[in-house]
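Below you'll find a set of structures to go through.
Quick note: the coordinates plus some simple rules give every number you see, no bench work behind them. Keep in mind that what you see is a predicted model, and the values were worked out from it rather than measured. Cβ atoms are built from the backbone, for glycine too; each structure is taken alone.
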Structure 1
């Protein structure tokens, strides 16, 4: 047995035992069972990728284990009691309002949550995804009702509806969807309408420390937002899949009428500095026309939800406006 597997099994066993102790002890510690039965008798059943899960009618102490679930909670008016981060001591999603993040306790890293930290918060709902936390599902479920989506990214709308169902916030969800669709319509019209937008090929480039540069395709959160706007896409990016990975010597494949780009990690180590200073980048149509815009990686990559999508629309409108004055 590998050390990693042994560690996961040990942690899972500890969390399960901890949850059992909570339900067995009585007094203030005896809260786990009450939240799903006695004191919170009003429950509803949520259909998830892991099967049906009974959840309290209006969960209050919510732990979220990915950025899409955090966006969903904040969009729906809920401040979680706990959340994972993308790196040790990293802030929560910085594009979200600071007052909506106040008091959230960190519970480990995305895909590597601390089960003990989660249990200590006595949640009445845990939100995550199968792709991130399948290995921890049984241990998490022993702590509180646990609702998983299948994955993240392009399925963000379906995930939001699932989160809203689990949180008992379907009415608030409907308003968020309506507001986003109206925002999309306004921006598409500002771009000259659907026909004009379709003629403009828009690409997204991400410089990544420790990896090749990525040209984002349609099966991504960013790709779905661009599709909503009905803008065109470069032929090599207008396809299914996650990304087309290129070296600095292949950056000419990023050619488009408009380019949005971001950087994960250090600008030099990600090769952004050298690439954007080089002749291939400078010869791209978007760059020559002043239509290449650097954007916030935290927002465009982690803002997987209606609040994040709305802010991306704002960023697109601001970029176009600044370039066409």
Structure 2
């Protein structure tokens, strides 16, 4: 907390990884077990419902490791600085939208789809946060290190996932405040763009250029789509045709299918290899209504697509408001 065709928001076969983790894992597993027994005797644990069943975790974990950007966003949003986090394969470091003082000192434990088990174990975490779609194949290894809380998926169900993260981190009260503030923020953006009726009449598309893949027109079952819905914005018919609700993929020769009243576009990877340079320089692109009217807005992929969480969402709402209210 991601170039390849479906990264960082696609599922691909996860590496089995090293099964023998050596002394570091054995030591950590032992430490985690002893700690758990100690906490249990003192009443210091509680059960969290996860995608892998009920997991007993410390009431207030101090050493947290997160294995994806959504979990990193949740932790930072709730005032928890993880001791370790993975990074997205296309970047080095953590998402730039997160406050630098909040992520400084977090140990990098490897690329998101291939976390370094020895590095995780060495941190002696109290708890590990991730998702089944990312790391189901590594669950048995991870839970030897520390109680591992997995949500089923990432992206679209981010609000439900946030509640799981809050429960696991002992931050349910803080989570209520975060959600309330976000809902109020979304309402203010709706008002700023002219109210519910005008928002609904404004059709918005999100287009992502991805290195090594076709161009994606994002569908309704995505993180960013939930933000558009929260503001009450309309969506073109093409958004409903997205495969599995995720994206409707097109070549540069069919980019006109992405036309809408407003387009937000981002790029993952090299602009040329992602077909961004070729596409936005084409006559087909330049002839779209949104382009001719100046209603295409280039946004940060790391924030709009990779972030997935309330800290990212509030920043996106601010950028959305600015773009939709520009004169």
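Okay, here's what the table says:
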item	result
Which of 1, 2 yields 20.7, 70 [Rg and Dmax of the Cα atoms in Å, calculated]	2
Distance in nm of label points 7 Å out along Cα→Cβ at positions 100 and 124 - structure with the largest value, from 1, 2	2
Structure (1, 2) behind the derived value 1.2 of distance in nm of label points 7 Å out along Cα→Cβ at positions 68 and 244	2
FRET efficiency 1/(1 + (r/R0)^6) of positions 268 and 308 (r between Cβ atoms, R0 = 30 Å, to 0.05) - highest-scoring structure of 1, 2	2
Which of 1, 2 yields 0.4 [distance in nm of label points 7 Å out along Cα→Cβ at positions 52 and 148, calculated]	2
